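**Student:** Following this line, the structures themselves.
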Structure P
Amino acid sequence: MNTKIIGDIAVVNSETPLITDGQSALDLIVSLFYEHKITKIAVNKAAVSEDFFRLSTGLAGEVAQKFVNYRCRLVIFGDFSGYTSKPLRDYIYECNNGRHLNFAADENEAMQKLGG
C-alpha cells in the first residue's frame with residue numbers, strides 16, 4: 001500500500017484489495033483520520049475487492065454506509081469500462097451525483113472530485 005497525503009486528501013494505491021468488507025473500510029477510515037486527520041480518501045480500483053462491483057454481495061452498500069456514518073468521502077478511481085452490469089452502471093451514476101462515494105477515471109479526476 002502506498003499512501004500520499006496531498007493537503008486534506010489521502011491518495012491510496014494498492015495492488016491488493018484493502019477494502020474487502022465493512023470492517024476493512026472502517027479500518028482505513030480510522031487509520032487515516034487518527035494519523036493524518038483525513039476525511040477525504042481516493043483509492044485505486046485494485047484496492048477494492050471485486051465483490052464491491054457485484055452489487056448482489058451487498059459490499060458496496062456496506063462500504064458506502066461506513067463512509068456516510070463517519071462523514072468521510074471516498075472516490076474510487078480506475079477503469080470501470082469492463083463492467084457491463086446495468087445496475088452497477090446505474091449505481092456509479094447515482095453515486096457520482098452524491099457526495100460520499102464517487103467514481104473517477106484517474107487520480108487527477110479523483111482529486112478534483114474531492115476538492116483538491
Structure Q
Amino acid sequence: MRVEAHDCPLAERVIRRTKTAEQFLGDKAYERAPPRQWLKDRGTRAVVPNKAYRKLPFGFNRKAYKQRHRIENAFCRLKDFRRIATRYDRLARNFLASVCLVAAIVWWIL
C-alpha cells in the first residue's frame with residue numbers, strides 16, 4: 001500500500017499486528033482504493049464513507065458506520081487525562097503503560 005503524506009504511515013503496520021476483523025470502521029482518510037484493496041485481501045470489509053468528489057463511489061454499510069461514534073467516544077475519554085492528551089511520556093513503552101492504566105481506570109469507573 002502506497003502511503004501519502006496525509007495518511008497515517010503506521011496504520012497498515014498496526015492493523016497487520018491484530019487479528020483479522022470482520023469489519024474496519026474508518027473515516028474518510030481511509031477511503032482510497034489501496035487501503036480498501038489491502039483490507040479486502042486480508043478478508044476485512046471496509047466500512048468507510050466516500051469523499052464528496054469521488055466519481056465512482058464505493059458501497060459501505062451505513063448502519064455499521066453509525067456505530068463508529070463509540071470508538072471516537074473511547075478516545076475522547078482517554079484524552080480527558082492530560083498525560084495522554086499531551087503525551088508527556090517520551091518513550092513509547094511508558095506512553096503505552098499510561099494508556100493501559102487510564103483505560104483500566106475508565107473501565108473501572110464506568
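**Student:** Determine which structure produced the value 37, 27, 26 for Cα extents along the principal axes in Å, calculated from the coordinates; the candidates are P, Q.
**Tutor:** P
**Student:** 12.4 is what came out when mean count of other Cβ atoms within 10 Å over residues 18-25 was calculated for one structure; which of P, Q is it?
**Tutor:** It must be structure Q, since only it matches.
**Student:** Output the label of whichever structure in P, Q has the greatest value of relative contact order in percent (Cα under 8 Å, 6 or more apart).
**Tutor:** For this comparison of relative contact order in percent (Cα under 8 Å, 6 or more apart), the top structure is P.
**Student:** Distance in nm of label points 7 Å out along Cα→Cβ at positions 66 and 90 computed as 4.8: which structure among P, Q?
**Tutor:** Q
**Student:** For distance in nm of label points 7 Å out along Cα→Cβ at positions 58 and 98, which of P, Q scores largest? Provide the component values of the computation, followed by the final result.
**Tutor:** Values: P: 1.7; Q: 3.3.
Top value of distance in nm of label points 7 Å out along Cα→Cβ at positions 58 and 98 goes to structure Q.
Values in this text are rule-based calculations from the coordinates and carry no lab data. Bear in mind that the values here come from a model prediction, so they are computed numbers and not experimental data. Cβ atoms are built from the backbone, for glycine too; each structure is taken alone.
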